[in-house]
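None of the figures in this text is laboratory data; all of them are computed from the coordinates on show. For clarity, every value in this text was computed on a predicted model and none was experimentally measured. Cβ atoms are built from the backbone, for glycine too; each structure is taken alone.
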Structure P
Amino acid sequence: MQISQRLADEFNRAARFMPEVDADTKPCVEIGGMYVFVYLDPDEGLCFSVDRVPGEIPEALRGETGNVPVRVDIDDEKHVFTAA
């Protein structure tokens with residue numbers, strides 16, 4: 001998947017943070033029809049998950065498989081995890 005810098009900027013500017021409001025929710029960022037959760041768990045440490053909402057993901061963001069490609073970097077380690 002490749003999109004223009006203009007379109008990437010548009011999605012990035014529209015992103016919104018949703019804080020944890022009760023015990024049933026976790027803090028996340030909503031961006032491009034996806035929810036990216038990052039939170040601390042007392043037993044497991046830093047947790048990261050992505051929920052893709054198929055009906056809300058714009059076609060421009062979908063890769064060849066129909067999903068949005070994901071890349072995870074940790075510190076200086078690039079592409080620790082990638083999925084298409």
Structure Q
Amino acid sequence: MLESQTILNAVSECFEIWIPTNLSPEEFELELHRVTVLRTALNDLMANKMSLSDYLEFADFLNIDIDNYLNEVEENLESTPLVILK
């Protein structure tokens with residue numbers, strides 16, 4: 001039987017943002033900061049401390065291309081095997 005935390009972790013991984021390796025040191029630091037801040041917001045979303053719309057507004061505030069980001073999340077969710085128990 002899957003635990004709810006296992007499911008949340010799998011879904012949470014679908015929202016991750018990867019940092020390219022071909023950035024200058026300054027660009028890498030900026031991206032690392034943005035991803036770290038967004039990860040904190042994602043943790044709040046997964047803990048029901050933040051709504052999805054607030055999370056997406058926050059991502060937009062961090063200059064993350066929301067349309068591209070949501071397409072990536074959708075692709076990740078579609079390719080992540082989850083078992084739904086009823």
Origin of the value -3500, where helix-only ellipticity at 222 nm (-39500 (n - 2.57) for each DSSP H run of 4 or more, over all residues; to 500) was derived from one of P, Q: P
Comparing structures P, Q by distance in nm of label points 7 Å out along Cα→Cβ at positions 18 and 74, which one has the largest value? P
Comparison of P, Q by relative contact order in percent (Cα under 8 Å, 6 or more apart) - largest value held by: Q
